[in-house]
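Q: What follows is a group of structures, each given as structure tokens.
What follows draws every value from the coordinates through simple rules; no lab data is involved. Please read all numbers here as calculations on a predicted model, not as lab measurements. Cβ atoms are built from the backbone, for glycine too; each structure is taken alone.
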Structure I
Amino acid sequence: MMNREITCIVCPNGCTLKVDFDKAADGKISVTSVKGNLCPRGRTYAVQEMEAPKRTIASSVLVRGGEIPLASVRTSAPIPKERIFDVMKEVRAITVTAPVSAGDVIIKDVLGLGADIIATKDVAQI
């Protein structure tokens with residue numbers, strides 16, 4: 001059995017979680033216990049972070065014919081951490097045409113991960 005200490009980021013408490021886990025020969029991690037969480041969400045966070053970490057990413061895409069050259073974007077849901085570079089390759093390949101509105105879906109279901117790339121900034125057309 002192995003252990004790790006992580007800080008929960010789900011709520012403002014910022015609990016220090018002590019996580020015990022086993023690591024199989026194939027590298028797969030299985031959480032056996034979580035201590036230090038003040039709410040049930042802390043346990044859920046620890047298990048997800050250890051067994052299948054996910055992240056929300058933010059970036060920008062090029063805008064053709066806009067008042068500014070870039071529009072900020074983000075994923076609509078967390079994606080597997082190991083797929084961040086694949087998603088960023090897709091984001092870097094995109095150029096959108098102005099106007100762009102916050103909330104516009106720039107890439108639907110990016111790489112089949114169940115998350116859209118959405119605009120977070122309005123960019124008017126020039």
Structure II
Amino acid sequence: MQQVLLVGVGGFVGSALRYLISTGIQRLFSEAWLPYGTLAVNIAGCFLIGLLAGLADSRQILPPEARLILMVGVLGGFTTYSTFAYDSLALIRTGGFAAVATYILIHIVVGIAAVWLGHLITA
């Protein structure tokens with residue numbers, strides 16, 4: 001039960017941060033043709049999970065409880081690909097194939113690169 005509570009508390013924090021950061025960024029780019037708020041949060045989350053995983057793997061400084069609350073809870077709540085999928089569907093519905101293809105490609109390519117970079121920094 002303690003593990004579920006750790007994930008739940010972390011998830012609350014991550015979800016609240018995602019909302020605040022994503023909406024703040026989206027307001028900055030209100031005329032943008034891509035949902036930059038979700039994009040920024042997902043890329044940042046990919047980088048952060050790479051960073052934490054790198055620290056946990058190379059230096060063994062994160063106990064299991066810290067990994068659970070940070071990586072599963074906070075970052076699981078922070079980087080939601082359900083929002084990514086919803087935004088992609090919205091772009092498809094508006095007839096913007098180029099926009100949705102660009103959006104998906106950026107998420108995948110830059111997301112993987114961000115995880116790699118985060119992990120590389122801690123190696």
Structure III
Amino acid sequence: MKTIITTKNAPAPIGPYSQAVKSGNLIYVSGMVAKDPSTGNMVTANIKEETQKVMENIRGVLVEAESKLDNIVKTTIFLTNMDDFAQVNEVYGSFFPNGNFPARETVQVSRLPLNVNIEISVIAEA
């Protein structure tokens with residue numbers, strides 16, 4: 001049985017998908033972008049701020065699902081420019097201060113929805 005997770009602490013979907021779905025003991029969080037859920041504005045001043053907002057949005061979804069960042073087991077990062085990799089790593093890593101890093105892959109893509117520079121999806125334990 002699956003449960004749809006919806007929160008105002010992350011951007012609303014821009015298509016026919018859910019912010020997250022809980023199935024069994026796992027939470028599948030859809031790709032999050034740097035859209036501020038309170039204003040609807042995109043945060044794209046620089047890749048660090050963009051990554052920060054993406055991670056905050058992921059945290060918002062996980063909190064709604066009664067989980068947390070430390071419960072993430074797998075992350076997929078999509079970047080439009082692999083030259084941003086080091087800066088993304090710096091911000092992303094700061095969200096796991098205890099070093100409890102999830103498994104991850106990072107891929108460069110030609111374009112992302114809303115013309116953002118980064119999108120991250122995660123799978124977490126409930």
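Q: Comparing distance in nm of label points 7 Å out along Cα→Cβ at positions 42 and 106 across I, II, III, which structure shows the greatest value?
A: I
Q: Given that relative contact order in percent (Cα under 8 Å, 6 or more apart), derived from a single structure, equals 19, which label among I, II, III identifies that structure?
A: This value belongs to structure I.
Q: Let me ask something else. When helix-only ellipticity at 222 nm (-39500 (n - 2.57) for each DSSP H run of 4 or more, over all residues; to 500) is computed for each of I, II, III, which one produces -26500?
A: The value was obtained from structure II.
Q: Now for a different question. Cα extents along the principal axes in Å was computed and gave 40, 32, 24; which structure, I, II, III, did it come from?
A: III
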